[in-house]
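What follows are several structures.
Just so you know, all these numbers are worked out from the coordinates, no wet-lab data involved. Remember, predicted model here, so these are calculated numbers, not experimental data. Cβ atoms are built from the backbone, for glycine too; each structure is taken alone.
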Structure I
Amino acid sequence: MIRTARLYLVARARLGAGHLSDLIPELADAGVDLVQLREKDMEAGDLLRVGEPIALACRAAGLPLIINDRPDVARALDADGVHLGQNDLPPQFARGLLGDRMVGLSTHRPQEVDEATELGESIDYFVVGPVHETPTKAGRPAVGLELVRYAASSGTSLPWFAIGGINEGNIADVIEAGARRVVVVRAITEAPDPPSAAAALKNHLASSL
């Protein structure tokens, strides 16, 4: 599942074009391979309430759903996994809670990439970035393409994704730096037609294989 994924969407429950749950079938048809629900300011109960219709829609579309930061909520929603930051619960703890569901980890420095590749079965994938400055990671400086090149040269067998301000205008540079998988937020969530935006990005990724 994760090894064949190329286009990973991170979104809130509500997009400019409508509710995420309503858009899931079209996004899946357009080539989105993974969806992460990211609602940083919601408490667990609210996250469960907004996450339930998204989980149902993803299940119907055969699209894996990842929950940001909260392995407990991921388990309660019967989601497919959790994505963790460097200051969240350790991946080993999430693995103990979620069993064989997916566990992903963000990395921002070469040392963190190295540490991620040494976690073995505690994680299923990692993410490198932000490549470009982005308001979704306010206060975190961009790492540029160097970290993408570093991950590409690491020889790791773990799937990894580039993230951070990636859109149709710059995805070619990210691919040239060695990424074969990307995480996208605003290029899809703020697009007037999210499925069309997703399809355009997926075409770029498909041409890199």
Structure II
Amino acid sequence: MAVTWQPSLLDLGEPTAIDPMLAGRRRIALDATSWLDLLPSWVHGGDALLEELTAGAPWLPQRTRQMWDSEVTEPRIVAQWPDLATLPPIVEQMRVAVSVAYGTDFDRVAVNLYRDGRDSVAWHGDRVRHTHVSPLVVTVSLGARRPFRVRPLGGGATVFDQSLGAGDLLVMGGRMQHDWQHAVPKVSRATGARMSLTFRHSGPVGAGG
């Protein structure tokens, strides 16, 4: 798979590394029961990881979704690791770090590839809301920065609008998946590729880690 993006001058030749303590993360309260944790530039040397995942992640055929009477192609590419033993070492380090930090066993890892500004994901809540009361969803953004927006369920004003990329860590917690929606909109100008590594848990919050 071939993608293009503008490498960061700060990442040139730098090996991929993280702070396992997640020092400096900031909590943003959306309401009394929903929150975001944000840690900019958690991943250093993320360009090397983007290249590694582009070449070696277990990419799935481009998925389709049913939209009313039509079947449409999902405007992004997804990879999933069915066996955690096959994770790249740095991705396993990330998984362990967030599992320890949040006291939760993140046992499901995937990556979403937004190839350019035309790829996107519409307003939604993640499917874990159907199985968990207060799920945690961890995302790590690599490559080009793209807007990540949050609004109340059912519409309303955007309350969080942050350009994520270049190793930023974002954690969605509490009842956010039930009461709020998030999106990565299309952008009108040409932009490079962005990857979003996601870590989810099949067990309850506080189990393992």
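When helix-only ellipticity at 222 nm (-39500 (n - 2.57) for each DSSP H run of 4 or more, over all residues; to 500) is calculated, the result is -11000; to which of the structures I, II does this value belong?
The value was obtained from structure I.
Tell me which structure, out of I, II, gives 28 once relative contact order in percent (Cα under 8 Å, 6 or more apart) is calculated. Please list the in-between numbers first.
Numbers: I: 21; II: 28.
Clearly, the read-out refers to II.
To which of I, II does the computed value 19.4 (mean count of other Cβ atoms within 10 Å over residues 25-32) belong?
So the calculation was done on I.
Comparing distance in nm of label points 7 Å out along Cα→Cβ at positions 33 and 161 across I, II, which structure shows the greatest value?
Looking at the calculated values, the largest one is II.
Work out which structure the value 2.8 belongs to, where distance in nm of label points 7 Å out along Cα→Cβ at positions 57 and 169 was derived from one of I, II.
The read-out was computed on structure I.
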